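Input: structures, listed below.
Just so it is clear, none of the values below were taken in a lab; they were calculated from the coordinates. Here the structure is a predicted model, which is why all the values come from computation and not from measurement. Cβ atoms are built from the backbone, for glycine too; each structure is taken alone.
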Structure P
Amino acid sequence: MTAAEAPADADLRRAIERAQEWLLAEQDAAGFWWGELESNASITAEYLLLTHHLGIGDRELWSGIARYLRAQQRGEGYWAQYLDGPGDISTSVEAYFALKLAGDDPDAPHMQRAREWILAQGGIASARVFTKIWLALFGQYDWEQLPAMPVWINLLPNWFPVNLYEFASWARATIVGITVIMALRPTANLPAGAAVPELWARPGDRARFAVPPPRKRLSWESAFMAVDSALRFLDRNHIRPFERRALAQAERWLLDRQEADGCWGGIQPPWVYAILALRAMGYSLDHPVLQRALRGFGRFTHHADDASGGRMTWTESCQSPVWDTCLAAVGLLDSGLDPQHDALQRAARWMLGEQVLSGGDWQVKNPDVPPGGWAFEFDNDIYPDVDDAAVVMTALQRIPLPDAASERELALERGLRWMLSMQSANGGWAAFDVDNDREFLKSIPFADFGELLDPPTADVTAHALELLGLLGYSGEYPPAQRGLRFLYELQESDGSWWGRWGVNYIYGLGAALPALAALGEPMTSPAVRRGVEWLIRHQLPDGGWGESCDSYADPELRGAGPSTPSQTAWALMALLAAGEAEHDAVARGVDYLLRQQRSDGTWDEELFTGTGFPSDFMINYHLYRHYFPLTALGRYEQATAAR
């Protein structure tokens with residue numbers, strides 16, 4: 001297709017209107033949008049393990065979870081972290097163990113395939129530390145062979161190089177619960193026949209330490225391993241300094257950070273560990289704290305019928321209503337919906353009500369600024385994040401509220417002040433904290449569960465910079481100047497940007513180029529031209545763009561994968577920002593979206609294009625397939641109308 005064969009205006013407008021109608025019909029009466037956040041089987045498997053450990057599950061729940069786990073199993077026998085991803089040993093061990101607890105026959109064909117694949121990968125010995133902790137909770141792994149996680153680390157002062165607040169917010173909340181569990185070692189009895197000795201590849205593996213030896217003798221890994229050996233020696237000899245005080249501190253920390261919906265951190269891992277920790281400290285299941293915690297899982301639990309008509313049950317790891325709402329609003333605005341439309345008015349009022357005006361962990365490193373950010377979910381106010389705050393304000397500043405004009409202006413003022421205060425020393429913005437970038441902490445033996453830190457990244461920085469540009473600031477504004485310097489420094493030599501929270505280099509470009517354009521950076525600059533050329537080189541024959549999650553593990557795969565609606569939209573958003581509305585690649589990309597649109601106005605997208613922890617925890621946001629294509633089509637219509 002050439003530029004002369006660009007999609008007809010009427011076809012484009014019909015596609016936009018169908019997409020708008022679908023999205024408007026999906027809005028909740030309260031004003032928000034909320035799509036499922038799909039992740040991997042370990043989240044649901046661990047929920048089954050939790051209910052077994054607490055003794056509160058029932059056959060109906062476990063049967064539904066078992067159906068889901070069987071449906072997620074690949075033909076080779078393994079479970080993966082994302083659709084079409086490689087087998088993951090830890091997820092596979094947890095899913096197999098959960099199925100045995102649910103009553104699946106170990107001699108059934110699907111269990112045999114799983115067992116054979118797990119053993120071929122090295123068995124339990126090859127799983128991550130956290131999987132081994134789950135096994136230890138049921139007597140299937142030796143507590144003594146796990147890395148040291150002494151509970152007194154929660155007492156280390158904030159000025160000490162290793163302390164709780166040098167870990168990312170999600171890791172911090174997980175670590176507190178885990179340290180209590182490691183100190184108290186609550187071990188549940190297993191039903192007959194539910195043990196998993198068959199997952200040990202070699203008899204001698206049972207006596208092996210959970211973490212392989214360091215690769216280099218002189219390294220942070222070897223230093224931390226030596227410290228770990230000393231700590232485990234002390235523990236074996238019952239030398240546990242400050243344990244009672246540390247347990248009390250951990251208890252207070254957990255109680256203070258339970259969210260309104262009963263969760264911790266808004267995500268399942270710290271949630272389940274906090275429940276297990278408090279239970280181990282003597283809290284009864286009737287205690288209000290645990291009652292709220294367990295009740296909260298109701299909103300995170302989904303049901304659907306499988307192909308045979310049986311009921312499947314699974315749980316979300318977290319939820320994204322604030323993120324979905326601000327991005328849906330941007331899509332509707334960019335596609336020409338009147339800002340006075342009732343749907344946008346309700347969305348804006350709902351977003352105003354979600355502004356976080358209470359304190360949180362972010363204040364430890366940033367104590368002198370009043371709150372004013374936005375969080376990701378309905379109820380994780382202790383952890384507002386820059387990404388949500390930036391995009392919420394991007395939407396709010398475009399939606400006038402005649403009946404709440406002063407409230408809106410105050411919210412934007414508070415939000416901008418908070419966001420600017422969260423800029424890190426290197427000029428970039430991270431998601432949840434300031435200067436959370438001590439790389440040496442990744443070498444701690446127990447830290448093999450994904451991203452441990454929350455350093456500034458290109459995509460979050462780009463969203464913050466784009467907001468500044470839309471508010472009228474130029475690149476000469478000091479915070480913008482520092483942010484631009486950081487963003488340019490992170491550009492890859494081939495012209496792309498690595499994407500932290502979306503897959504991957506396409507996502508990075510989809511954030512970076514609109515930010516540069518919003519701040520008035522020249523679109524003829526070498527940095528922009530390299531980004532444009534990268535996108536044009538990586539367009540697929542069908543006109544779309546796609547990139548597999550595998551590109552996190554192997555950067556040589558950047559820009560490689562089947563076309564998806566969301567990634568095609570990100571590429572188009574970048575090219576349009578760079579002034580390429582008349583380029584053949586843009587016309588072909590728009591044509592791809594028009595051809596892929598369903599008759600009901602939305603798009604199909606099974607592949608995962610969202611990121612939690614690169615490679616280790618990937619996400620399929622079920623609304624990405626919709627509001628990003630709508631945004632891209634709307635911006636294309638604006639650009640071609642202006643032409």
Structure Q
Amino acid sequence: MPTLPPNSEAPRILREVFGFSSFRPGQEEVLAALLAGANVLVVMPTGSGKSLCFQIPALIRGGLTIVVSPLVALMEDQVAALKLSGVAAETINSSHAYQDNAASWRRAAAGQTRLLYISPERLMTVRMLEALGRLPLKLIVIDEAHCISRWGPSFRPEYDELARLGGLFPGVPIAALTATADATTRKDIAAKLFAGDGRTFVTGFDRPNIRLAVEARGDWKRQLVEFVRSRMGESGIVYCLSRKKTEETAGFLVGNGVHALPYHAGMDKAQRKVNQDVFMTESAVVMVATIAFGMGIDKADVRYVFHANLPANMEAYYQELGRAGRDGGPADALMLYGLDDIRQRRLFVEQDGGDEAHKRREHKRLDALIAYCESPECRRRALLSYFGDDSGPCGNCDVCQDPPALEDGTVDAQKALSAVYRTGQRFGAAHVIDVLRGADTDKIRTLRHDRLPTHGVGGDLDKEAWRSIVRQLVAAGYLRLDITGHGGLSVTKNGLALMRGETVFRRRRDTMRAKTRTTAAKKKLATADLSASDSGLFEALKGLRLSIAQERGVPAYVIFQDRALMDMARRKPRNEAEFADVHGVGKARLRDLAAPFLALIGDFMGGADEPENDDES
């Protein structure tokens with residue numbers, strides 16, 4: 001793996017500009033590759049520090065770095081955060097007046113800007129590309145890079161044009177970053193952006209602070225209000241399938257005393273912006289939304305994501321649940337799951353307008369999510385397995401904490417695995433099940449699969465039972481689903497061990513039985529390791545942060561993240577020298593923000609001492 005040279009400026013910039021004492025896992029290797037001039041594709045979980053992977057090289061390489069981003073809100077927030085750190089950053093976007101965009105461009109053209117954030121549509125105009133060709137362009141960054149891939153969950157046609165950048169700017173490294181990309185999507189991104197000539201860095205997909213749970217849908221409104229009421233005072237997102245349900249659900253929560261707001265593409269644009277601003281700057285707000293409320297939602301203290309309906313696929317689910325717990329504190333992701341969801345999602349795939357290959361692929365992606373919902377084993381293990389990650393039981397999902405009633409399904413599992421193996425590990429579930437049940441079809445006769453020893457060994461179970469077993473084997477990592485092909489099944493290393501009888505398979509028979517979650521131990525708050533006094537100071541610091549953020553018109557996390565405020569509450573710095581040691585405090589924040597926070601800490605500490613002084617007098 002590439003490493004930084006001993007004399008690299010990167011550690012100093014990390015410390016002095018961004019206020020961090022050490023790199024997070026994976027960052028140093030990416031920095032080294034970019035500084036060496038390589039193209040890179042970076043896949044890191046949300047909140048793991050992807051932005052620093054290109055921001056530090058941009059400062060070291062000098063010249064101009066272009067950052068392509070799909071959303072205005074995302075660009076605005078990142079530029080605001082960089083400016084607070086003393087970095088010369090600009091954005092040119094549709095929310096700015098012409099004069100402001102022109103001024104931003106003049107500064108970039110004059111060499112006064114290090115990072116210029118821009119949308120793909122604006123970047124790929126003939127005029128902009130010609131103008132950039134006259135500047136010392138040192139790095140091109142594609143944020144939310146999964147948008148360029150038709151294999152991914154959020155393909156955007158305007159990203160297609162970005163495939164031309166490598167040819168237009170030869171010798172300029174391209175960095176593509178995303179939190180969501182399975183192996184097929186990664187390969188597609190690398191092929192489009194740099195013809196496969198680059199390094200791919202995957203640091204893992206795990207978000208261990210998020211508790212994963214799935215419940216069969218019963219009385220969904222009761223399930224929702226009980227979930228939200230138990231988390232009053234916390235910010236959350238509730239995802240709904242339709243605009244109508246979004247409006248109804250927001251009204252229902254408001255009627256039950258919850259500060260909830262709707263968000264969907266059919267709303268007035270100005271009202272959407274108002275609702276998003278309230279959610280981003282205030283605490284204890286619940287946003288009820290369709291998937292229109294997506295990328296760019298960089299609010300650090302979202303404590304839960306509640307899916308009232310089944311998401312489109314595993315990638316979409318991972319993206320959406322990833323908006324919780326960005327600050328590293330405990331968070332929840334609960335999904336309600338019903339047969340109606342499956343029917344509706346199947347219908348959406350059929351109505352999507354793609355060709356048959358596209359529809360087949362999307363059905364298989366949906367199969368993987370259904371298998372996740374039915375998983376009799378650790379949910380995190382099933383989720384990470386989809387993205388090619390291995391994991392043991394996590395202890396932080398509903399299955400680990402409240403295991404379902406299981407029965408020994410080893411023999412049936414071995415029958416299914418054997419049928420997959422003996423038919424060549426290239427057929428989908430429908431054909432494998434036909435073989436198991438002894439069906440007499442043209443396909444089976446033509447392939448001579450009626451002569452296999454597994455033909456008819458599963459005639460005692462109906463098709464639905466076998467579909468459930470196959471889905472659970474996929475979810476548990478014993479079978480692998482070929483998403484990019486025809487949905488063919490293959491046996492994994494763990495599946496071979498199960499076939500040989502080296503392990504057992506426990507399956508859930510009634511996969512759709514509604515269940516009531518047992519009362520788990522109340523999870524720790526993010527501030528559980530603070531004393532009562534420190535927690536009081538932490539809350540006071542959050543209040544100051546919010547007021548400063550509102551004055552400046554930026555989200556609160558842009559001023560300081562919760563981790564920085566917790567560090568302040570523990571350290572209780574008394575002067576600028578001590579404040580400089582706080583997590584996330586670089587030179588610019590020390591200069592611009594130390595005074596009000598030091599004053600609050602001083603007042604708080606003085607107030608804490610008053611009772612002791614009274615006792616002594």
On percent of Cα pairs over 28 Å apart, for residues 123-274 alone, which of the structures labelled P, Q is highest?
Q
Just checking, which of P, Q has the largest value of distance in nm of label points 7 Å out along Cα→Cβ at positions 259 and 363?
Q
Using relative contact order in percent (Cα under 8 Å, 6 or more apart), single out the structure from P, Q with the greatest value.
P
Have a look at P, Q and say which one yields 25.7 for Kirkwood radius over Cα pairs in Å, as calculated.
P
Figure out for me which of the structures P, Q the number 15.4 belongs to, where mean count of other Cβ atoms within 10 Å over residues 19-26 was derived from the coordinates.
Q
